[in-house]
Every structure is written in C-alpha cells, then in structure tokens.
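Quick heads-up: structures coming right below.
Nothing in this text is a laboratory measurement; each read-out follows from the coordinates by a stated rule. A quick note: this is a predicted structure, and the numbers were derived from the prediction, not measured. Cβ atoms are built from the backbone, for glycine too; each structure is taken alone.
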Structure I
Amino acid sequence: MSNKKFNLWKFIPTGIPCLVIVFGMFAYIGSIMGVPNMLNTIMNTAHDLLLNTCFYLMAICVITGALGKIFVEFGVVSLLEKLLRPLMRPLFNLPGVASLGAVMTFLSDNPAIISLSRDKNFSGYFKKYQLISLTNFGTAFGMGLIVIVFMMGQGYFAEPFIGFFAAFCGCIVSTRLMQRFVLKAYPNYAVENASDAKIDEKQEEEVIEEKSMFTRILNSLLDGGKTGVDVGMAIIPGVLIISTLVMMLTFGASADGAYTGAAYQGVELLPWLASKINILFEWLFGFKDPHLVAFPITALGAVGAALGLVPSFVAEGWADGNAIAVFTAIGMCWSGYLSTHTAMLDSLGYRELTSKAILAHTVGGLVAAFVAHWVFVLYSLI
C-alpha cells in the first residue's frame with residue numbers, strides 16, 4: 001500500500017484561483033439576476049440553443065458534408081486544387097499542393113490540414129517553415145462552407161462572399177507572418193525539407209473503383225452525411241456552454257426590465273465593456289452596436305458557438321449586412337483557433353511555436369474583419 005501523504009499545498013496555486021473565478025462569476029451574475037432566475041436562464045437558453053441552433057447547424061453540416069463528399073468522389077476537389085495551385089506561391093509562399101489543404105478545410109474543419117501535413121508524400125513538397133505555417137493556412141478556411149451557408153440561411157447573400165474574400169486576405173497575413181516568426185526563431189528551417197518523400201505525379205489521381213454511377217452517388221451522400229453528423233455533434237458542447245455564457249454576459253433583462261428566468265436574459269457586461277472603446281470597433285469593424293463584439297470573442301474558441309449568436313443578433317436588429325460580412329470573415333479566419341492551434345502544432349511536433357501561431361492568427365483575423373468592413377462599405381456605394 002502507498003503511504004504517500006495528501007499534499008494540500010500543491011493544489012492551492014491552481015485550485016483556489018479556479019474556485020474564486022467560478023464562484024465570483026456566478027455570484028456576480030446571481031447578484032443581478034437572482035440565483036433562481038440565473039439558473040433558469042442557463043437551462044432555458046441551453047435548451048433553446050440545442051433545439052433551434054445546434055440541430056439547425058447539424059442539418060447544415062450533414063448537407064455540406066454530403067456535398068463535400070460528392071465533390072471528392074467526382075473530382076471537383078482535384079479540379080479546384082489544380083485551379084488554385086498558381087495562387088499558392090505568390091500569395092502564401094507555399095507549394096501548389098497546399099491548395100488541397102485549403103479546399104479540404106473549407107469543406108470540413110481545421111483538423112483536415114493535419115491529416116494531410118502528416119502524410120510524408122504531401123509534406124515532401126514543403127520546407128519546414130512552410131509546413132509549420134500550414135496550421136495558420138488551414139485554420140483560416142476551416143468550416144468555411146458551413147459558415148457561408150449558415151449566413152445565407154439568415155437571408156444574406158452578397159455579404160458572406162465579401163467575408164470569404166476578407167478571410168482569404170487575413171489568411172495571407174496570418175500565413176506569411178507565421179513563416180516570418182518561424183524563420184526568425186529557426187533560420188535553418190528555410191532550407192530543411194519537411195520530408196524526403198514526394199507525391200508521385202503519376203499516382204496523384206485517385207483510383208476510382210468500378211461501381212455504378214448510382215452506387216457512387218449514394219455512397220458519397222451517405223458517407224458525407226455521416227461525417228456531417230460527427231461535425232454537428234462535435235460543435236454542440238461549444239454552442240451550449242460557450243454561447244450560453246456569452247449570451248448571459250451580452251443580453252439584458254426582459255422588455256420591462258425584470259428578470260424572469262426566460263432564455264436569452266443576462267447582465268450586459270460585454271456591451272458595457274465594449275462601449276468604453278466602441279469608437280475602435282466602429283472604425284475597424286463598422287459595429288453599430290456594442291453587443292456585436294460577442295461574436296469575435298466567441299469565435300476565438302469555437303466558430304460553431306459564435307454562429308449560435310447570429311439569429312438572436314438578427315432578431316434584435318443589432319446585426320446588419322456589414323456585421324454579417326465581418327462575422328463571416330472573422331468566423332472563417334479564426335474558426336476557434338485558440339482551441340485547435342495547440343493540438344494541431346502538437347501533432348506536427350512543434351508545440352513550442354504555438355504562441356507564435358496564435359499571435360500571427362490573431363493579427364490575420366483582425367485584418368480579415370477590417371477588410372470585410374471596408375469592402376462592404378465600397379460595395380454599399382455601388
């Protein structure tokens with residue numbers, strides 16, 4: 001039997017601050033709303049988000065997953081990859097095959113770039129500093145199709161594509177800035193190959209099994225739909241936990257100023273903080289209402305959770321065309337990078353560069369939002 005004594009002191013540096021933060025936050029909210037109302041609002045908000053947002057997002061994921069699988073099966077992805085190859089070197093300083101990563105993450109999510117980058121046949125085209133920057137490059141297009149389709153479902157059509165263009169610009173900044181950081185820390189990575197292997201161009205085309213057209217279409221739709229279900233299930237915790245908390249810090253009391261425990265009530269802390277520097281958000285992003293700052297804050301951790309805020313913003317009249325363009329840009333470009341960059345770089349074996357990747361991508365996302373705002377302004381003048 002072990003005679004190890006329980007050491008209370010080793011838990012104090014982390015345990016006590018955790019308790020102080022958690023209880024302090026709920027004490028603050030409860031002191032304004034009342035504890036029963038606070039608890040009821042948490043449950044009602046999470047329940048409504050599950051039924052009206054999470055399942056809606058899952059439906060989009062299933063449809064886009066099926067569409068993406070159809071694109072893969074019938075060579076559309078390969079076609080797009082070859083069309084985009086000429087842009088890779090001049091814009092991103094990456095080999096042409098990197099365009100495949102952009103297409104795959106756009107159709108699915110950030111981690112798709114990792115399965116490619118860990119393939120030695122794929123990584124053989126990259127120098128080490130370029131391979132590391134794929135973390136930033138792939139993240140900027142993560143869940144792109146889902147974000148655009150969701151925004152179009154809110155009744156906006158030109159604005160999501162303005163946001164997509166802006167995310168593309170932000171990706172350029174993030175990727176090249178990350179490459180600069182890596183080369184400054186490790187100059188030798190400029191000449192070191194990421195892998196000795198290279199793709200055999202003769203075997204680059206996928207081998208299509210001898211199946212009927214109907215079977216290929218049916219299998220693609222079902223397999224892609226199952227992938228969409230997995231993605232939809234994965235975003236539910238983020239939407240319910242993060243969005244509920246952010247909404248309670250964003251929204252206020254009911255119309256008559258009373259707290260009833262209904263869904264989407266809160267203490268309006270984030271808008272109050274944003275109002276102190278609202279001129280900055282208005283000039284950079286064109287936000288007319290301080291409540292809108294909740295979207296980029298949420299997108300830092302999970303773009304699915306950030307999308308959960310949009311219907312309420314539209315219903316309240318806070319979000320306009322400019323906000324949708326900015327949301328699309330920053331939602332695509334950031335796409336929850338704070339929760340994925342560490343794991344992505346760790347899987348590549350470059351965990352020590354995580355802080356540099358996060359810094360570069362923070363700048364890239366801000367650039368994307370800035371570009372989206374001013375492109376929308378020009379679009380409005382046409």
Structure II
Amino acid sequence: MIHIIIFSIIALSIFIATFLKLIKENNANYLFALIPEFIGICIDFICIFLVIEPNWFVITLMYLLSIVIPIISVILRNNNINLIELISLTKANYYENNNRKEEAKQILLNNVQKYKNSYLSNKSLAEWYEKNNELEKSEYLYQKIIELKPKNLNNYLKLAHIYKETDKKDNAVKILENLLKNKPENLEASLLLGDILYSNEMFKEAINIYKQALNYNPGEYELYYSLGMTYTRLNDFQNAMEYYKKAATINSVVNAGNLNMGQISLIFNEYDEAEKYFIQCSESEDEKLQSQAYYYLAKIKLINGQRDLAIQYANLALEINPSIIKIMEKDEYFTVIIGKVQTKQNKRVQSKINIKEEELINHLNKTYRVVEKLTTNQKENNFIDKEQEI
C-alpha cells in the first residue's frame with residue numbers, strides 16, 4: 001500500500017495546484033484536467049478506505065486520470081494550445097475528410113476569430129485556404145503565423161510556394177535566399193529557388209543554387225536531374241549529359257531524362273547512342289514519352305535508309321499517341337513513308353510529364369531541327385562548290 005500512499009500525495013498535490021490555477025486565472029479550461037483528477041483521487045481514496053490492493057487495471061486508470069491527463073494539459077497550455085480549440089479543430093478536420101468543406105471552413109473561421117493569436121488555428125485556416133486554392137487569403141495567414149512563430153522554417157517555405165503560384169516570384173526568391181543563408185542544407189528551399197530562377201530563364205543562377213545544394217545533398221536525384229535540364233537550356237550539352245547520367249545512376253526509373261539524352265545524341269549525329277536511349281525510353285510507363293521515343297527511332301531508321309523498320313516504329317508511335325502524326329507531317333524525313341503509316345483516331349494520352357519537361361523536349365527538338373537544317377545547307381553548299389570546281 002506504500003505506493004498507493006505516495007501516489008495519493010502526488011495526485012493530491014497536482015489537484016491542488018491545478019485548482020489554484022483555475023481560481024487565479026479564472027480559466028474554465030482547467031476543468032478538463034480537474035474533473036479526471038478528482039475521479040482518479042476518489043478511486044484512490046476508496047482503495048485506501050476499504051484497504052483494497054488495486055489490480056493493474058485500476059492502477060493504470062488512476063495514473064491516467066490523476067497524473068497523465070494533467071501533464072498533457074500542462075503541455076498543451078505551455079504551447080498555447082486550448083483544449084476546446086483542439087477539439088473544434090479535430091471536428092473541422094473530420095468535416096474536411098468527409099467532404100463537408102464549408103462546415104470545416106466555418107469552424108476554422110470561428111476559431112481564428114475567437115483565438116486571434118493562436119498559431120494552431122491560424123495555421124489550420126491557412127492550410128485550408130491553400131488546399132482549396134484561395135491563395136491570397138492563405139498568403140495573409142502564413143505571414144501572420146510567421147510573426148507568431150518566426151523560427152518555424154517550414155512556414156517560410158509554404159509562403160514561398162504561395163508567392164510562386166501567385167506570380168510574386170521576387171518575394172519568393174527573397175524569402176528562399178534568406179532561408180538558405182541560415183539553413184544552406186535545406187533541399188526543398190534549394191529546389192524551389194532553383195525552379196523559380198529556371199522559370200525566369202536565369203539558368204546560370206539556378207545552376208549555382210543546385211550545385212551549392214549538392215554540397216549538402218550529394219546523393220539527391222532531383223538536383224542532378226535539374227542540373228541536366230538547366231544545362232540543356234544553356235545548350236551546354238556535354239554538362240547536361242553528365243548530370244543526366246548521374247541522375248540515372250541514382251534513379252533508374254525511365255523518365256524524360258532518357259528522351260533528352262537521346263535528343264542530345266541526335267544533335268551530335270551519334271545515332272547508335274541515341275537509339276540506345278530511345279529504346280530505353282520506349283519502355284517507360286508514360287505514353288507521351290513512349291510515343292516520342294518511337295518517333296525518334298523511326299527517324300533514325302529513315303536516316304539509315306531502313307524504311308520498313310521506320311514504318312514499324314512510326315505505327316507504334318501513332319498507336320500510342322495519334323496526334324504525333326502532326327509532327328511527322330512537318331518532318332521532311334517522313335515524307336517517304338507518311339502514306340504508308342496507319343493513322344489512328346485521337347485518344348487521351350496518359351502522361352505525367354510536367355510543363356517544364358515538355359518545354360525542354362520541344363527546345364531540344366527545335367535545336368535538332370536547326371542543326372539538321374544547317375548541316376543540310378552545308379552539304380548543299382559543299383556539293384555546289386564541287387560542281388563549280390569541276
């Protein structure tokens with residue numbers, strides 16, 4: 001019974017301290033701790049009065065009611081978390097998960113009005129606005145919660161994302177640069193800043209950010225892939241290939257990088273190397289990448305004079321993505337087989353290629369066509385020069 005007496009002293013002390021806090025602060029939230037404490041103490045006194053040795057279930061219940069719940073209550077108060085507020089936020093989350101968005105929103109608005117300087121309520125409403133694409137309102141609330149907790153770096157990232165989406169990229173750059181001064185190892189901040197610089201065609205600045213991030217994240221696939229894409233936009237194809245290959249060693253999933261490497265190989269007339277990358281890309285689960293790969297494989301076969309194989313690859317490309325016929329019709333190489341390919345009815349192509357990757361594929365395609373045209377003109381000029389010599 002000694003441990004019961006010790007427990008009684010501790011539980012009674014906590015109860016008295018909580019009761020005095022209730023009187024001093026006149027805060028009804030203390031009742032959420034006092035009521036279970038009182039029940040736990042009553043169970044304890046009954047055991048002592050009747051000289052009963054409680055079993056493990058009763059002991060667990062007494063500790064839970066008289067000690068654990070009060071400690072949790074203290075932790076919540078120290079973090080400025082109101083228990084009633086927490087219950088209402090839980091209710092809002094339940095409504096949100098059950099697609100009762102307006103009801104969830106109203107609870108969150110009421111909370112922010114009632115607990116104006118509550119970090120938790122303001123953050124919950126900011127996240128609701130962000131999730132439901134009300135970005136201007138979300139922006140204002142993230143600015144407010146940053147003032148409430150300026151040391152929480154994730155909120156700066158959230159605000160930077162919103163600035164990017166609302167086309168306030170200068171604000172986003174400023175936040176991210178300050179964030180990276182304090183936390184240069186922050187990968188998400190580096191990738192976001194690099195992406196914003198890339199979208200502003202500040203490619204050299206983006207490369208500097210990605211390379212600085214590599215010092216802290218040397219095995220990060222996204223950094224190598226982003227460097228490959230950025231060097232591609234600078235037409236520095238040697239460095240682009242180097243970083244694409246490094247990315248491929250980290251993540252073997254077939255993506256737009258394989259198509260890009262094939263396109264770059266084509267620019268340098270390295271047809272065997274290009275064919276290797278396009279065959280790899282044809283195994284992708286992305287239909288747009290597959291169709292592009294088969295299109296380029298057909299083109300290589302036409303360049304090499306293998307028309308039958310070219311027709312096979314062209315038909316595979318059209319079967320996956322019928323709209324690629326428009327690209328073939330504009331390509332002089334395909335004029336010899338365009339009447340022999342089987343055009344299909346348009347269908348929806350399943351693809352996860354983002355806008356940035358699609359723009360890069362088009363950039364490389366245009367670059368190749370320019371190089372192809374220059375090469376053709378050079379050959380024609382050489383032929384004319386030889387005729388004149390003769």
Structure III
Amino acid sequence: MTQQETERAMPTGVVLATEPMAHDRNRGWELLRQVGPVFQDDLGLYNVTTYEGVKFVQQNPKLFSSQRAFDDQGSVQQIPLAVDPPDHARYRRILDPVFAPREVNKMDVELRRQAAELVDAFAHRGHCDAMNDLAKLFPTQVFLTMFGLPLDDRDKCMEWVRTINAERVLGTDILSDSLVEASNALADYSRQFIRAKREAPGDDLLSRILAFEGEDEWTEDEMMGFVGSFINAGLDTVTSSLGFVFHYLATNPDVRRRVIEEPELVNPIIEEVLRLEPVGPRIPRVTTQDVEVCGYTIPANSMVLMCLGAANRDPERFPNPHEVDVEQANLGHLTFGGGIHRCLGSHLARREMRIVVEEFHRRIPEYELAPGAEPTIKWPAGVVTFETMPLVFPVPAAP
C-alpha cells in the first residue's frame with residue numbers, strides 16, 4: 001500500500017438500495033467494488049469489498065468482534081456465532097465433531113428419501129415452484145430430523161424463520177411487531193422441546209449435547225442459543241442457496257445437461273454458485289479498537305460489514321470473477337467464513353444442496369423457467385433469496 005493510497009479519503013454515504021442487485025448482482029457488486037476496498041454506507045456502516053480485506057477481518061476475531069455484532073439479536077446469546085475467544089473455543093471443541101463429515105454421512109439415506117419424496121410430489125405435474133415446493137421445505141425437515149422433532153412442525157417453523165429473516169434490518173434496532181411475535185414463538189417452541197429432550201432423550205443431535213456432563217454440560221440458555229443460531233444460520237440460507245443453484249441450471253441448459261452426464265460436476269458447480277451468490281451477503285463485526293483495513297482506518301466500536309458478494313468476485317483471486325467456472329471452484333470462496341467462525345454447518349449445507357440437486361435431476365432432467373418468469377431478490381436484505389422459482393418440464397410418460 002503506497003503512501004498516496006493510504007491518505008485517500010474513505011468514500012462515505014454510499015446508498016446500497018440503488019444498486020442493481022435485484023436483476024444483476026454481477027454489476028451490483030462490481031459497482032460496490034469500484035467505490036473502494038472500504039467505504040461507509042448511508043447508515044454509517046463500514047463495508048469491506050476485497051478478498052484480502054474480508055479475509056483479514058475473518059481471521060482476526062480479537063480486532064473484529066462477532067459477539068458484539070450480534071448483541072441486539074435477542075436476550076439469548078447465539079452459540080457459537082455470537083461468542084468471542086476464549087469462550088468460543090469451548091463450544092467449537094464440542095460442536096465440531098457433531099457436524100463432521102462422518103456424522104453428516106450417517107444421515108444421507110434418510111435425507112435422500114425425504115428429498116425424493118418432495119420431488120415425487122410434483123414430478124408428475126409438469127411444473128413446480130422450486131422454492132415453495134422444495135427449497136423452502138427440505139432444510140427445515142433436515143433441522144427437525146437432526147433434532148429428533150416431528151416433521152409435522154415444519155410449516156410453522158418455516159413461517160417463524162421467514163418472518164425473522166425478512167423483517168430484521170441489519171445495523172439497526174428496528175423491531176416490528178411481527179418480528180417480535182415470530183421470535184417469541186420460536187423461542188417458546190425451542191425451550192419446550194429442549195426441556196422435553198432433557199427429560200426423555202433420544203437418538204438425535206440435541207440429545208447428544210444435552211448428555212454432556214461436568215465442564216462440558218450446557219445450560220438451558222446455552223442450548224437455546226445454539227438452537228437459535230442453527231435455525232437462523234441453517235434454514236433460510238440453504239433454502240436461498242438452492243434457489244440460486246436452480247436458477248443457474250434452469251437458465252444454462254448446456255451446463256445442466258453436463259451435470260447429468262458428469263455427476264462429478266455437481267460439487268464444483270455448487271461451490272461456484274455459493275461463491276457468486278452468498279445468501280448472507282454482508283456479515284457484521286464490530287471493531288474492538290482502531291484498525292487499518294486496506295489502507296483505511298476504521299475507528300473502534302464501529303460496525304464492519306464483510307461484503308462477501310464483492311470479495312468473492314475479486315479478480316485478484318478469481319481469474320473469471322463473474323461467471324461459474326468449475327476450474328476455479330477449489331480456489332476457496334469466503335461464503336462459509338474463515339478463521340474461528342467458519343460456518344459450523346458447512347459440511348451439512350453442502351450435503352443438503354448436493355442431495356436436492358441429485359434427487360431432482362434423477363426425476364426431472366429437463367426443465368426451464370416458466371414463460372415470463374423473472375425471479376428477483378429484495379435488496380438490501382440480511383438474507384437474499386428468490387421468493388419463487390417457477391419451473392416447467394415434460395411430464396413423465398405413464399408406466
């Protein structure tokens with residue numbers, strides 16, 4: 001960084017709502033990248049847009065607090081998301097083995113059965129809404145399955161989470177009546193099933209954690225924090241990522257046919273869509289002291305947003321920054337975080353997405369967006385998503 005670059009004034013007052021994110025996120029994120037590696041938006045929040053800048057924030061939790069960034073999101077601390085060192089290490093030591101690939105593998109058969117059942121429900125119709133008929137349903141069923149809860153609770157859990165993520169405004173303390181109502185309902189539901197599992201444990205993830213004793217034993221509030229973090233970070237996010245995968249494959253038929261002919265392409269295509277379409281596009285931290293990022297000083301006690309959509313398109317890191325390119329799928333995107341706060345459920349999320357893509361294409365290999373459909377996202381938002389994804393496809397011949 002040259003002295004001239006260091007002395008440049010930081011851009012301020014950038015209005016995110018005017019960026020063309022709804023229809024063209026490549027252009028939208030590129031415009032934000034062009035503003036500068038660090039800028040202040042119209043809410044006074046500091047945005048970091050480069051790969052190296054975001055990586056620096058991710059890997060320095062003592063300078064950038066996750067705990068303070070989520071202080072305003074309920075009375076119960078989200079675990080391990082909203083926990084800083086040194087306490088964070090205790091939770092990850094316990095939770096990392098529970099979410100390891102070998103544990104996720106054990107659920108593969110059951111999760112494939114559920115995904116297949118959801119697709120079979122509409123495969124004969126010749127049309128579906130990939131969001132409402134599949135992508136919104138499956139991740140919630142995975143959560144209920146992992147926690148040993150009845151699948152009949154799916155729809156009410158989905159509605160609570162949808163309301164919470166749709167109405168929470170990042171960087172503000174705005175709490176709508178519907179947001180408070182949904183948050184309280186989800187909290188009451190979580191507390192009830194935690195107490196029920198403590199009294200009558202089963203063969204599920206929740207019961208495993210409740211069985212810990214001694215210094216590893218968790219309080220009810222800790223369990224509530226873990227459940228809340230899992231729900232907030234693991235349901236709508238996977239739903240939204242599936243929507244982006246289906247949109248890409250529906251609008252790129254040559255690639256879709258390659259996926260069917262070459263199943264080994266499923267994983268790298270998912271990785272590239274995750275890179276280009278991070279559904280939590282701006283992840284917050286709070287500075288614990290004055291800190292320099294990309295030659296700009298960010299004051300202590302400032303909200304910093306890691307702009308994953310911009311950083312994942314950094315041409316210094318990705319030779320083909322704006323396109324799905326399986327040749328660069330192993331370069332390491334930032335969507336699942338980095339450092340101590342890398343996504344706890346990344347292995348599970350990847351498996352869920354792969355299962356849905358594979359089971360869908362086994363039954364429906366040819367499809368496209370319904371005529372006239374132009375799925376868009378709401379922006380700005382804490383979680384970006386397509387509300388609908390109408391697809392049409394040939395009806396299978398009768399046996």
query = Just checking, which of I, II, III has the largest value of relative contact order in percent (Cα under 8 Å, 6 or more apart)?
reply = III
ask   = helix-only ellipticity at 222 nm (-39500 (n - 2.57) for each DSSP H run of 4 or more, over all residues; to 500) was computed and gave -21500; which structure, I, II, III, did it come from?
value = I
inquiry  = On Cα Rg over 2.2 N^0.38 Å, for residues 64-175 alone, which of the structures labelled I, II, III is highest?
reply    = III
query = Among the shown structures I, II, III, from which was the value 3.5 of distance in nm of label points 7 Å out along Cα→Cβ at positions 112 and 192 calculated?
reply = III
query = Taking Rg/Rh (Cα atoms, Kirkwood Rh) from the coordinates of each of I, II, III, which one would give 0.96?
reply = III
